Structure 1
Amino acid sequence: MKIAILSRRSQLYSTRRLVEEARKRGHHVSVVDTLRCYMNINAQQPSIHYKGENLAGFDAVIPRIGASITFYGTAVLRQFEMMGVFAVNDSLAITRSRDKLRALQLLSRKGIGLPITGFAHSPDDIDDLIAMVGGVPLVIKLLEGTQGIGVVLAETRQAAESVIEAFLDMQAHIMVQEYIKEAKGTDIRAFVVDGKVIAAMQRQARPGEFRSNLHRGGKAELVKITPEERSTAIRAAKIMGLNVAGVDLLRSERGPLVMEVNSSPGLKGIESATGKNVAEMIIKFIETKAKTPPKHQG
C-alpha cells in the first residue's frame, strides 16, 4: 500500500515509528508536512498539492495533526477523504475530540463517567460555578490547552476565584472541574485501536505536581486495567468516532472517569512503558481497512 503520514516533522518519535513499521511490512510511506499542503477543491477531480507536486495514489493517510493546527490539518484531511483515501481517524472525529467541551457533552449524553464539570461566561457566576463542582480544591482548564498547559489546581477559594476571574477577563474559554483526590496525581492512558484496548499505562505526576503528563515530568509504567476501565475507554473512543485514540482515565471512588480522548496519542510513552509494538498494530489495522484500488486495465 501507499501510505501518507500527515506530520510536521519526520523525526518525531511517533512519526518515525509508524514509518519504520509500515516499511517493515512492505508499504511505501511518505511523510507529508501538513502546512505545506495546498488544495484544489472542485467537483470533478479534487486534489492536494505538496511542494509543487500532485499527491495522488495514496491508499491510506495517518493524521498526526497537532492541536495548534487543527483547523488547517483537518481541512487537508477532508481533502484526502474527498479523494477516496482511507483516514485512520477521519476529520470529523478529530474535530469532535479536539473541542473539549463538545467532547465532554457527547460523552455525558452517552452516560460515560466524567469529573463534574462547570462552564460559564460571566464572572458574576463564579460563586455558583465553584459550588457546582463541589467547592475547592478544583481544577481549572483552558479549553485550548494541551499536554497539561493551561491546567491549574486551585486549592483555596480565593485562588479559585482569582484564577477563574483572570481567565474570564481575558475572554479565555475555561472549564472548571472537580478535583479527584483519590487519584493521587495518577491517571491511566488506555490506547485504543479498532475498538480494542491494545495497551495501557499508568502515569504518575512528579513530586509537587498534580499533572501526570509525561511532558510535565510524569513517569509511566505498565498497568493492568479493570474490565470497567477497558469498556469505558472503548466506548469513549467509539462515541468520538476514533479508530485510534488515547483515552485518559482517572480512578475514582465512583468508577473510571474520562478526562480526555486524544485523537493523536503519542507512541513513545506507551511503547516504552508496555513494551508493545503499538506502531505495528496501527499499520496492521490499516491493512484490514484500506483497500488498494484496482489497477486500470489497458
Structure 2
Amino acid sequence: MITDIMQVLILGSVQGAVYMLIAVGYSLVYGAGGLMNLAHGAFYLIAGYVLYWYLGTLGLFTAAVLALIVVTLIGGISYLALIKPLEKKSQLSVVMITFAIAFFIEQIVKLGCSIQGFEEESTLPNLIEINGSVSFELFGVAIPFDYVFILIISFLIVGLITIFISKSKLGTSIRAISQDREAAMLMGINVNRVLMYTVMISAFLAGIAAVIYVPSYPITPWQGWNILINAFAVVILGGMGSLPGAVLGAFLLSYTSQYTRVFIDPAISTLIPMIVILLMLVLRPQGILGKKEID
C-alpha cells in the first residue's frame, strides 16, 4: 500500500512537472493572442526526436541545445508564415492550420527516422548517473535521479518565466495584449512581433519538457497528440490563459491519472484527460482559476 501511494506521489509529481511546462506555454499563447495552437504537442515531438537523432553524434548538451533552437525557430516560423496570415480571418482557420502543422511535423518525424535508419519509438539513456547508479531508494521505491532533475528544472523554468512575464518589457507587452489588444496597439506595441515571441517561448517550453522527459519516457511519432490533449485538459481545468491555473491543473490532472492507474484501472487512467475536458466545459468552462467571460 505504501509503495503504491509512493508511486502515485512520485510519478504524479514528475508527470505534473512536465505537464506544467507544456501547459504554461500553451496557456501563455492563448492568454496573449487567444490562439488555439493544435501544433503545441508537435513542438514537444520534434524537440524530442532532434535530441534522439543527434544524441549519439553530438553528445547530450549539444543535442539538447540544438533541439531547443530548432523547436523555437519552428515556433516563430509557424507564426509568421502560417498563423499570422490566417489569424484575422477566423479562429477556425488558425485551428485548422495548426492542426496541419502538427500532422506535417509528425510525418517529418517518421520520414526522418526512416532516412536515418532510426526506430520510430525511442528509448534514451538516463540523463544522470551518480556513483554508477541511476536511481536511489525511498520507502522501497526506486527513484531515478532523472526524476529529481525534472522537478528542479521544471519549477526553475516556470519560476523564471513568471518573473520574466512580470518584470520584463516583453512580458509587460504580453500582459497588455492579453488585457486589451486594441489598446496595446494604440500604445505603440507591435502586436504581431510580441505574439511571434510568445509562440516561440511556448515552443521553447515544450522543447524543454521534451529534452528532460524523453530520457525517462519513450517517445513515438504519434505522441504529440497525447501531449496536446493533456495540455488542453490542464488549461481547461486550471483556466484558459491563467498561468497559476496551468500549474494547479497540471498537478491535479497528473495525480488523478496516476491514482486511477495504480488503484483503479490503467485503461481508465488514459480517459482522465478527456473526462476532465468534458466535465469542465459543461460545469465550469472558465476553469478553476479562470475568469468568467461576460457577454
Structure 3
Amino acid sequence: MNVKLTRRSAMALLSGLVSGVSMSGVSSRLVRAAEPSAADFVVVVMDPLASQLSCPCVKGYAQRDYHQLGKYLSKSLDRPVQVVFSESLVKCLKEQSEGRADLVIGKQSVVQHDVKASERKFTELARLTDKQGKTIQTGLIVVPAEDPAKTPADLAGYQIIFGGAEAEEKHGAALALLARHGAKPNGKLETCASCSDGAALIVEKGPKAKMAAVISSYAQPLLEGCGTIQKGDLRVVGVTEPVPFISAFVAETVPEPEQRRVREALLAMADKPELLLALESVAGFVTVEEAAAKKK
C-alpha cells in the first residue's frame, strides 16, 4: 500500500528522532516537532531534565514529560499548544518553531542569555520546584578523587574547566567562589559546554595534571548513571552559592490577559498530582517572589 505523506505529517513523524551526543548537562538530543500553526500557543522547552533533552540512565530522574504540561495548558488557555524542545532558543526560532516562542521554560541564566541574543523581550513568570521543593541549583567544583586539593583555596594554579558564560552555576558563580578563596584563575578561561566532557577529561588526566572542572549539581547523578565516570572517580572541593534553576518566561507579544492565564495555570499545578509526577516536581511552579524568599 502506498502512503503519501504531507510535509506536516512527515515532520510529525520526526518528533521523536534524536541527533547529537553532548549538551550543557550530560547528553544532547535535538527533537523536531510538527511545525506550529498560526493558532498554536508555542512552548519552547530548554529544561535539561526534560526527557527529550536528557537520557533515561537514572530511573525516575531527568525524564520530565512536558507534553503533559502542553495538554494542561491547552485546556487552560482553550487553544492548541505546541511543545518544542531545544537547547538553544535562537536555533529553535530559526529551525524548529517558525520564529515562534510564546512561553520558554529552561535554566534561568541560559534563557536570559538566549533571549538577549534573540533581541526579544520576555518576562519571568514562575520557577519550577524539584522533588525536594527547591528552585535552585549550584555549581560543583570537582577534582579526581586522589587529587590532594581539599578546598577551593587549594586550586590556585590549577587548570579549571568552566561552563560557558550563559551557565551561571558553572561560570559566574564558580568564579565568585574561587575569588573568595584567593584562587581566581588568571588569563583566558577554559570552558566546556558539557558537564560530562569536563568531568571525563580530568578523570582521564588524573591527579598529577592538577585539573578541576565545574559541573552543575543537577548533572551529578547523570554522570555516574550514564557511565561517563565511575562512582568515586570525582570529589567535590567547592560548592557555589545557589542560583535559580528552571524558570518559565512569557513573551511580551502574548496579550496581558493571556499572560495572566498562563501564570495562573502554572501556579495551579500544585493541585495536579499527575502533572507534578510528570514534571518530577513536589509543588509545581511557584512565584518568583516565593522562590527568591526560599533561595536556600
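Which of 1, 2, 3 yields 13.5 for mean count of other Cβ atoms within 10 Å over residues 44-51, as computed? Source structure for this number: 1. Here the criterion is relative contact order in percent (Cα under 8 Å, 6 or more apart), and among 1, 2, 3 the highest value is seen for 2.
Computed from the coordinates by the stated procedures, all read-outs in this text should not be read as laboratory data. Quick caveat, the model's predicted, so the values are computed rather than measured. Cβ atoms are built from the backbone, for glycine too; each structure is taken alone.
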